[in-house]
Structure I
C-alpha cells in the first residue's frame, strides 16, 4: 500500500524578481510501514521537499497524495485532520521551553481536543517508550540534546500518526547519540508500523535504518531504489560521492584499489585476516567506514591492490567464495 505519492511535484521561490526552483518534477511512491531516506548534499532541495509533504510549503505544481487524498485539493479542515496523521521531528527539537517534558508531549493532544487526563496518560506511555518517563517533570533546559530529541519523537507520536517526517533529526547530535536515536526510530517503526521518512545528508544514517532511498541533487531525484542496491552499485555521480565519502576517496592516490562492501555479514568473521592468510599477501587499507549493528557488519573498505595480477585474482576469488561484493577502481594499467 502506498501512503505517499508525489506526482510531478515542483516548488519555486520568487524573490526580488528572481525565481529559484528548489524542487523540480519529483515523482516518488512511499510504501506504508517502510523507512524511506531522502539524501543529498546541502542545497539539494530535500528539506523543501519534506516540507511539501505536509504543506508547510505549498508546492507550485504537482500532486501530494497522502492516504489516497491530494492534499492540495482538500479543505483547510480536512488538511488539519490529515496533519494529525503526519508527525514531524526537526533538527532543532522545537520544544516549548516554558513547558515541562510531559506537557510538551501533551501539546498536540490539547490542540486535538483530547481531555487532560487522557492526554497525560498517553504522554507518559510515550515517554516510557522513548526511555524518558523519569524526566516527565523536567524542563527542556535540563535535558541533553539526545533527550530533547526523544521528547520531540514522543510528541510527534502523540496523535498516533501514520507517518513520521524527520528533517535532519540527528544532525545536531554526536555519533553515539545519533546511533541510539536511529535505533529508537527503527524500534518505533517495528512496534507501531509507522512509516518514517528521513531527510539527511549522511549516507551512514540511510545505511543503518532505511529500506529505500531517493538521492537528490539540485532539486531533482537523480536515483532511487532499495538501500542495498544503491549502496552496492551507485550509478549517479552524486550518489557515488555520498557512498564513497572523503574518508574513503582513493581516486587521487594514483593507485589501483578494491572497494569491499559489507552488507550484513557476521561482524565476528575475520574476512580481512582470512584474506591475508589465504592469499599469502599483505594488504594496505586505504580507508574504512564500517559499523557493527546487531552482530552484523555494514559499510565499506578500500584496499590497495598489489601489482601482481595473479595475486589480485586470488583476492577476488577469495571474496567471491565469501559472497562479499567488491568493485575495482583506480588508474588503468
Structure II
C-alpha cells in the first residue's frame, strides 16, 4: 500500500487524469483490505484478553461470548469478501429483469423480484437507479433495469444470473389453481470511465420514443426515451447479434443517451469477461452451472420453500427472501464456485 501511495506523490501524477484515477482506486482498495484486516486482528486480540481475564474474574462469561461473536462475524465477513477476487467483482452492476411467457402471472412475478432486489440493495446501502421500467398489461412489469452502485455489487449479485421459477396458487386464476411462472435476471458489471471498452460508432443506431408516465400532467409529451441498437460482432467467433437497450431514466434525452451508452459499455465489458472465463478450462464445469438461460432457483410459496438448484441451499423463510434476505444464497454460491471462477482449485 505504501509503495502504491508513493506513486501518487509524483509531481506529474495528475497530468493523465484517467491513469491517476485508476491509481487512486488501487490505493483505496488496498487501504480497505488493510483496514478490514486490522479490524479482525484487533477483535482477535480483544477476544484473547477477555478469555484470559475471565479466569481472573475481571470480565464475565457473557462478555467473552460477545467478544467471540464479534471476532467471528468480522472474520467471516472478511473471508466472504476474499471470495470476490476477480476484477469485475468490486464493481457496481446493471441488473435487468424480464418477465417470461405467461402474461399477467409472470409479469407480477417479475415485479416481485424487482422489489426483492431493491430491498436487498437498500439494506446494503447501495445507490439504486431505475434506468428502464415497462409496466405489465394488467399488473406487474414486462421489464425493468436497475443500476446498483457501490463496492462489490456485481460480485454479490452475479449469482442471480439466470431463470427464477415461481410456484404458487395464483391470485389471477379464478379456479385457484397452482401456477408456475418464470422471470429472467441478467447481471453485468457497471463499468466506469477508468475501464477501456471499444465501441464501434458505425454499429450504433438510435430511436426515440415518449417515456411512459402515470397519466395526467405526468405524461411525457416529448420523445425523451431512447432506444439504442448496437450491431455486435463477436471478435472471437464472428457471430453477430443486435444488442437493444432502452433508457427512460430522465426527461433529458441527451442524458438518457449517455446512460444507454454506459450500459452498452457494461454489456461489452461483460462479454469480454465471459470470453476470458470460457478460455479457462478449469472453470468450464462451473460455467455450465451459471450460464444465462439456466433455471437457477425455485420459489414454492405454498410449500414455504426457496431452493437454489446449483448449491442445493434452501430456506423456509419465503417472506424474508422476498423482502431481500438473499445473503444465504449469495454466500452458498460463492463458497462453492468462487475458486472455480478465479481459476483456482
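Miscellaneous remarks
- Structure responsible for -14000, with helix-only ellipticity at 222 nm (-39500 (n - 2.57) for each DSSP H run of 4 or more, over all residues; to 500) calculated and labels I, II on offer: II
- Structure (I, II) behind the derived value 0.45 of FRET efficiency 1/(1 + (r/R0)^6) of positions 79 and 271 (r between Cβ atoms, R0 = 30 Å, to 0.05): II
- Computing FRET efficiency 1/(1 + (r/R0)^6) of positions 263 and 303 (r between Cβ atoms, R0 = 41 Å, to 0.05) across structures I, II gives 0.65 for structure II.
- Origin of the derived value 13.9 (mean count of other Cβ atoms within 10 Å over residues 175-182; candidates I, II): II
- A value of 2.9 for distance in nm of label points 7 Å out along Cα→Cβ at positions 111 and 159, calculated from one of I, II, originates in structure II.
- When FRET efficiency 1/(1 + (r/R0)^6) of positions 15 and 55 (r between Cβ atoms, R0 = 35 Å, to 0.05) is calculated for each of structures I, II, structure I gives the greatest result.
- Structure responsible for -0.43, -0.83, with log10 I(q)/I(0) by the Debye sum over Cα atoms at q = 0.11, 0.16 Å⁻¹, for residues 103-230 alone calculated and labels I, II on offer: I
- P(r) over Cα pairs in 5 Å bins from 0, in percent, for residues 7-166 alone from the coordinates reads 2, 8, 12, 12, 12, 11, 10, 10, 9, 7, 5, 3, 1, 0, 0; which among I, II: II
- In this comparison of I, II, the computed figure 6.2 for distance in nm of label points 7 Å out along Cα→Cβ at positions 71 and 207 is attributed to II.
- Identity of the structure behind 39 (criterion: percent of Cα pairs over 32 Å apart, calculated), options I, II: I
Laboratory data are not the source of any read-out in this text; all were calculated from the coordinates shown. Everything numeric in this text was worked out from a predicted model, so none of it was measured. Cβ atoms are built from the backbone, for glycine too; each structure is taken alone.
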